[in-house]
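The next part holds the structures, each set out as structure tokens.
Rule-based calculations on the coordinates, nothing more; no lab input. In this text the structure is predicted, and so the values were computed from the model without any measurement.
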Structure P
Amino acid sequence: MRSPNRQAPTRSCVACRTVRAQSALLRVSADAAGQLTVDARPPTGRSVYCCRAATCVERAFTPRTLIRALRREDLDVTPAAIGRLVALAGRVSQ
């Protein structure tokens, strides 16, 4: 049981750097094969967080941003994969 004085975990958006509660952000991670996924639980390694705002999703889900933030060169960052990721984020954020 959580103590009443304990604060919720916070994370910063990879696009706008705004600090928010972890539950208010989208979580993007990559599996061992380099496939990107949104809000996968349990955590599958290094992940980044992004606001649910459309402008942040557009800025965060670019190949350069994801490769740098996830610290991996072997990511599937083709336009089709990025489009799938944006579609998943849209479905999760609603």
Structure Q
Amino acid sequence: MTADEIACVAVEELPAVIGELARLQSLAMARLLAPAAPETADTLLTAEEAAKRLKVPRATLYKMRDCPFRVRVSAGRVRFSERKLLAYIDRRVR
């Protein structure tokens, strides 16, 4: 509710508005104080699996600059984060 909207509220309705604001403040504070939900485990996909999800040739994955879902496992070994790949696909679909 904005300040302009508050100015338009009838005086007899203000206690209800204040009560609702207090309730919303309590809910917001509870969310801030609650422990963060643990992140779900991520699966590392092979190039073949990731390419299949993206419907592109495997070579395309290796050519992508700044690939946000690439994970270097060791020298010369790369896997692809399933969670980040799904987020990437979701952003591109929108």
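Of structures P, Q, which gives -0.30, -0.42, -0.85, -1.02 when log10 I(q)/I(0) by the Debye sum over Cα atoms at q = 0.11, 0.13, 0.19, 0.21 Å⁻¹ is computed from the coordinates? Only structure P yields this read-out. Have a look at P, Q and say which one yields -16500 for helix-only ellipticity at 222 nm (-39500 (n - 2.57) for each DSSP H run of 4 or more, over all residues; to 500), as calculated. Matching structure: Q.
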